[in-house]
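What follows is calculated from the coordinates using simple rules that are stated; it is not laboratory data. Here the structure is a predicted model, which means the values were calculated and not measured. Cβ atoms are built from the backbone, for glycine too; each structure is taken alone.
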Structure I
Amino acid sequence: MSTTQPHLLYVAWGYPPSRGSGVYRAWATANAFARAGWKVTVLTVPREVFEMSTGVDLTLEAQVDPSIRIVRVPFTSGAFANDLSDWSWLRAHAPEIWNTIQAWRGRRAFPERNYGGWRPILEEAARRIHREDPVDLTIGTANPNVDFIPGYVLSTEFGVPAVMDHRDAWAVDIYSGRRVIDPASRAGRWERRLVENAEEVWFVNRPIRDWYAQQYPDHAERFLVVENGYDQALTFAPRQREPEDVLVFGYIGTISGAVPMEELVAGWALARERSPLVRRARMDLYGYLDHFGVPGKNMVRAMDQFAANDIRYLGPVGRGEIASTYATFDALVLTFGAGRFITGGKVYEYASTGLPIVSVHDPANETSRTLAPYPGWHGAAAMTTEAIADAFIATAEYALSQTPSQRADARRQAEQYSRNAQLEPRIRSWTERRGSHTQGESTK
């Protein structure tokens, strides 16, 4: 049996130092394969893409496994090129014409807005990496969906198995549940081609997986649920409250335009009217403002009510400061946009703390199922001011009385959602398959 390291090519447009919400899955998956003994090559974009657009998280970049080889290849897109000194005359003086030309060029290569033009560069890089050091497995994580192209190329040209890892979904809007890609369109044909070629297709929750199984019933046996999970249990000393101290509710996460900020604030304000305990409490919000650092209308309108209701927005938190920030909270606020296909990525990290959690989101989404057995979870029964207020009051009362034993029970319940618990079966399976393959070759 061969003793050489198996080689994973991992393709992720959003990889550290990106600070986008999907970066944690990419960072953790590559690290997990490296810890399991795989040689890992990550194919991604230059650091400057994030430095000049969405921003960076250097504390996360510092936690990339040092054994991982990172190959950064050029990526050009008007959506991420904000340095005016680099703009052409046409873009500066006729941006509509320039945008139309760029969109046409990108979609000609691959039918995905802003990212399609990356396809030829990815193809060339994947072939070069495989020639230099043969790849045993390719995993592309999306979106963008162009990340699946290297796996397709190495599979069709060299027989390397490919895995598609869906953080979102290409064909269905996860908020509305509406199909957004016509199966007969170029994008629809590309998706089918990629799905038919992949050895496995991973999804972050069962509703998305089941929707895709209905679209591609002949390939459903290869569709697997690999939930996001938390990277490591957040351990920190519980906040020591004095009798006169207020309860602190905390939120950590990107505050996108889909977050129901106005409903959240209205429910919180009513809870303060009804409950002396909540009236004395405070809510601290941490996170990036949308994906480009600009607050959406939902946040702008809600902020008018912050001061009057003891709500503070305190900016983003680097990965290295996550645990110490959680240590300042007595209870956690989980809120995001509506949709049955949504499982907020923070739910797993929240659960790992053992702290009480109040959910302010559509009760029909997948997160409600995930948290249902979690001790100390109180979900709003509906997205109404009254129901949200009830959930805040119940969470405050539980937070005041939670014992160390109850918190330990909550942490134990959450262990099934560790990132390792989610990824380990897939890594073990691919390690065994690769071992069987090399053993077969050695006996020929």
Structure II
Amino acid sequence: MRRAAVLVAVAALTAGLLSGCADDPAEPPRARAHTGGGNTEGKTVITVGVYGAFGLQEAGLYDEYMRQNPGIHIRQTSIQRNENYYPQLLTHLGSGSGLADIQAVEVNNIAEVTATQADRLVDLSRTDGVRRADFLDWKWAQATTGDGRTVGLGTDIGPQGICYRKDLYAKAGLPTDREAVGRLWAGDWAKYLEAGKRYREHAPEGTVFTDSASGVLNAVLGSSPVRFYDEDGEVVYKTNPAVRDAWDLAASFAGERLTARLQQFTPAWDQGFANGRFATVSCPAWMLGYIQDKAGRAGEDKWDVAAAPRPGNWGGSFLVVPKAGAHPREAAKLAAWLTAPAQQARLFAERGSFPSAGAAYGLPAVAGATHPYFGDAPIGRIYSRAARDVPVQTVGPKDLIIQQNLSDVGMLQVDQKGRSPRQGWDAAVKTIDNALDL
């Protein structure tokens, strides 16, 4: 059996879409260095390479580790966009040079890294302080090879909920209590469509039920146990009934005119939050901060969050330790500390990154977490419950290409241009197969 695809947890579309809200750099990207200050003479300098505002430094974790370990100095470099960061990482791994002691890996890249780069990475399961039992089983599996080596430790995840506008629901005659809202569609994404039809009957003027058919597609696919690859590493998205069912359901949202026909992570989408254009959106834990930022003060206490129809995941990252780094042993110890439950809980409290360590869910910073902008929703409880129930899924190295094109080439045409579901599907398949040389 080929291991081109590894058995891992649901990993829905992340950086590929998320990066759409930033402009491409005018020049080739250069890593930004953050030295952390201080005298490094006589100290072991551990370098950490990340993409974007990863959060570890911003949450003060590096400073805390250096206080506890005065012989260590941590220096971070960051490249803003993962699509620029990741190809460089692969190049450096291949050459064995230019690597940081610790490198971040985005969830949509971890399957390829695990399948093709494991021999160049430290098996972190053997590092002191690392306990498999601390992590969610599905997250641990994402970075574990077929022969049992775990080459990445999870930092965060993106368990999904549904965020909704209480004021718009009330005007449309739908329940507003988050438990009652969750019951509208519990267990079945088709019930989410039916809720949309109910909303449409008495929708406040100028509003629709949800933001986009593509958003629905990605959410449904994110909760499916099987998507684009089978366990033998074969691409099966064209023949997998789960993919076609998700496609047909999302297309029904467009056909029923339940969407605002927006593309996610664009200025128009951001404006839709600000204007109260739509009443619901698929909402992983990290989306809460995004909504608060884009909806602004006018949306405070109007938004709330309920359980999704089925548990799924959208987002997350890992830390890996290249064997060719300058200090692999010290780096492995740091990676273990940064991803331990206590530090993951602190990262959540400081930055909103939801822990991939299930052992963190009982800590006060997670268990008791509420969000005042969302009506004091018990987000720790809601997202912990979703995280534990995320299904394990076979994910392949080119999942991101497949899902992006299903979403941004195919479903976007159905939603925005009025193409038939068949026309949108054919356009997406043509683009995907060309990209994968199928």
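Which structure, out of I, II, was distance in nm of label points 7 Å out along Cα→Cβ at positions 146 and 346 calculated from, if the result is 4.0? It traces back to II.
Given 0.55 as the derived value for FRET efficiency 1/(1 + (r/R0)^6) of positions 138 and 194 (r between Cβ atoms, R0 = 30 Å, to 0.05), which of the supplied structures I, II does it correspond to? Computing FRET efficiency 1/(1 + (r/R0)^6) of positions 138 and 194 (r between Cβ atoms, R0 = 30 Å, to 0.05) on every structure in I, II gives 0.55 only for II. When semi-axes √(5λ) of the Cα gyration tensor in Å, for residues 122-161 alone is computed for each of I, II, the one that comes out at 19, 12, 8 is II. For distance in nm of label points 7 Å out along Cα→Cβ at positions 114 and 154, which structure out of I, II has the highest calculated value? Looking at the calculated values, the largest one is I. Assign the value 23.0, 77, calculated as Rg and Dmax of the Cα atoms in Å, to the correct structure from I, II. Derived from I, not from the others.
Looking across I, II, the calculation of relative contact order in percent (Cα under 8 Å, 6 or more apart) that yields 27 traces back to II.
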